[in-house]
Structure I
Amino acid sequence: MVDLAIVNGTVVVPGEEPRLAELAIDDEKVTAIYPAGTAVPADERIDASGLHVFPGAIDPHIHLGGYQDLAIDTEPGTGLAALGGVTTLVNYFKDTGSYLDLVPTYIETYEGGAYIDSAFHLQLLTEPHLGELAETTHRFGITSYKINLAWKGREKAVFDSDRSIDNGWVWSVMLAMRDIDPEHMVLNVHCENQELKNEARLRIEDEMDPSLRFYEQLAPDFTETDSVLSMMLLARMTGVTTYLVHLSAALTMEALALDWADNPKLIGETCPHYLMHTVDSDAGLKATVSPPVRTQRDQDALWEALGDGRLDTVGSDSNPILHKTKMGDGEFWSIKPGFDGVGLIVPTLLDGGYHRRRLPLGRIAQIMAENPARIFGLYPAKGTIAEGSDADLVIVDLEAEHTVTDDATAAHSDFSIFEGMTFRGWPVMTISRGEIIAQDGKLLGKPGRGRYLRRQVAASSGG
């Protein structure tokens, strides 16, 4: 007798053809996958007839605690994630202080309010961050770090740092990571050439038009691609796993098709807003983000790259912000980038990927679950449906149509750029470690059940 059995559903194991099967779940784990009709003895049974059972989605890119305190963002943010079929996050943190002092507070605050599990990324901003990198990695099991190249030129004003956030900084960090643990360490890079962006603004700012199309021209596609080409080279030279976050441009997809981009340690991510919005979006300036949403041609190229493997993951890049804060003083130049978009990875991949572009369901399971789990050291506990894996699952109705309303927002973020859009394919149940935490648009789990996830790292040379 097991705790839970899921019967009559079509199970989607990443990379495999979907098949009718029964899942046995006990003590938070998947204990077996049986042929359909086995009639597994269980305390509770879920009849998934006509539905598909995927591994729970992993959002590898989210900023709870970005514009607002982590304590404000955690409960509503992880709740919306759970409603959208996300069972694991990897959350970004940014601070100029010592992460050795800060991370314990991050863990305590997150676990105090979270519905789902999370690992952490840390942004590297100063020389002391680099000096503490090995100790931070080993003490907290954090193996992924970020450099945002769009900070270049603002380091002193924003961080009071004399260290330039540039390609030299990337190289130094990569070499340090290689010394710490070349197998498990991952460097996440926000790829934009800030010098080219500065020049673009100088050329057109007198022609300012408060529109998404003008906003996109302030950071044209080649500003991203130029930076990506540099990261491709550094990844090849150092052998360090390099994760290119929120890629947006068709030109960048062309770069990722180059022969010398064929590097298993070079990984590309895109986001739902690039896959579902363009510069002609009805969301208007609410959809400002860095890099910007682009044209239909760019969007089509991103979908093609998800299909052929040049792109590996989809992250929400959700950064909860209130509308009044985002729009600044009402002037175009004061608008802040970003918005809350958590919980829409699964609907985006089902609607835009499966229904509109016929991406195989096994490939979608790889993109939303297996790939981020493997990249960030969470596999096989997370990211798959297999004996011994965590019972993190999302059950979806491929044919259900759902129009996004204010159910996609919460107190910590009062607007959604997806409001009014209809998605075909929607989560109907989310299961985290064997517990049903969301069903039919309602949260059933309790805040505070989420766990911080330490990741494996090689033993330090100092013992």
Structure II
Amino acid sequence: MQLAIPLARGREPLFRQLYRGLRQAILAGSLRPGDRLPSTRDLAEQLHISRTVVLLAYEQLLAEGFAAARGGSGTWVSQGLARKSAPGKRRPVRLRLSRFGNAVAGSMATVDTPQLPPSVPRYNFVYGRSDLETFPFEMWRRLLLRQARRASARQFDYGSALGHPDLRAAICAHLRRSRAVVCDPSEVIVVNGSQQALDLVIRVLVEPGDHVAIEDPHYDGAREAFRAAGARLRPVPVDRDGLDPAFLPEDAGLAFVTPSHQFPTGAILALDRRLALLDWAQRRNAVIVEDDYDGEFRYDGRPLESLQGLDTEGRIVYIGTFSRTIFPALRIGYLVAPPSLLPAFTAAKWLSDLHSATLEQQTLAEFISSGMYERHLQRLRRRNTARRAALLDAIRRFLGGRVEVTGDGAGAQVLLSPRKRVSERAIVAQAAARGVGIYGISHCYLKQPSPPAFLLGYARLNEREIREGIRLLGEVL
């Protein structure tokens, strides 16, 4: 029997290539059940390879059940491999999804926003991204290497579901100092980004059919996570002062809010509304989930204190992330849970993924506790302040009274609202044709139709790029 099995030296071991070739021939039907394979000597001569290579390949086929050995008569393709379909053809079948599977499959059109175009625009005002040029990667590499060198073998074993104690302590100290969060290190849970924190909140606190209050407009990643869990979403309108508590539903047991810099409008929740929201939660015995996704950045006065700092009853689950201040690939966020919810959140985190990566946690703990993180934030704030000034000046110069700007007091993005009615999709497309990336917010609304508006992030552009991008956008609007 002659077998044509291509082999290439230098890619992977020859016996693995031979094994894969024989396995594929069996699966495709070229070698049928009951066929006798060439002897190891014959196949070695055919392919001009060592007989040992063939022996190793045959041993792998025997171990996996693709072949069977008959004493004194050679090696044969196993009889139990008869295939019902024609060789080389595959007929995909429709597999049944769970309720959750159907829900998340239906949300693929909106999740993972903003959707980047096939070719990245020259002037890309993408939002929700960190400043990768300002981050001190060389220092981070040295810290990471030092942690790896001095780590004992035990530190590479499984860790705590709650996270590394040094990082939990460092996060707690930073939040108490910079965000007025009332917490103890024992209440901090390290998670793989704020999206996992939200997922844990939903698993622990939301049943299918539960009513959940959500800002409208809102972060669509939160909306789709609640929808996938079977929650009934109750939109609460947002104005210049943030969520309007007068419209909070009386039948909701949980509210998801972004009080320090509402997404996507950028509104900051006024103090009287914060207190009204807490009163609503007390009256309803409800939980508030505070997503403080970019509370580190404020340009008029000191950063606002967290809503959680006003809570005296332990009703707020506080969520934060390092994706906006360090880099998204780190995938480290945190959740500050009231003591009454800690056992449930700890178990849910363990069941989800056991624990977050330990070495990165240790590196981040040193980065924070050494003061390097705070110095990095200061650099970021200075850079963002200069970019923001360039953006607002360019908007006044090239767009004038044709637009209204909101959300510029904090964060690293602004909301641009044309004063006349326009097509959101058409403006995005026309701007892209000029090499300018802007992003509509219609996908952030639960109630449609939504007023056309555009998010412009500025964390990854320099001042010259910002001015040129806005000049080109002025030609579109």
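Worth a mention:
- Source structure (of I, II) for Cα extents along the principal axes in Å, computed value 89, 54, 49: II
- Here FRET efficiency 1/(1 + (r/R0)^6) of positions 1 and 409 (r between Cβ atoms, R0 = 35 Å, to 0.05) was derived from just one of the structures I, II, and that gives 0.00; the source is II.
- At a computed -0.33, -0.81, -1.00, -1.41 (log10 I(q)/I(0) by the Debye sum over Cα atoms at q = 0.08, 0.13, 0.15, 0.21 Å⁻¹, for residues 129-280 alone), which of I, II: II
- Structure with the greatest value (metric relative contact order in percent (Cα under 8 Å, 6 or more apart), set I, II): I
- Structure (I, II) behind the derived value 1.00 of FRET efficiency 1/(1 + (r/R0)^6) of positions 361 and 393 (r between Cβ atoms, R0 = 35 Å, to 0.05): I
- Computed -8500 for helix-only ellipticity at 222 nm (-39500 (n - 2.57) for each DSSP H run of 4 or more, over all residues; to 500) - originating structure among I, II: I
All of the numbers you see were taken from the coordinates with simple rules; none came from a lab. Owing to the predicted nature of the structure, the values given are computational and were not obtained by experimental measurement. Cβ atoms are built from the backbone, for glycine too; each structure is taken alone.
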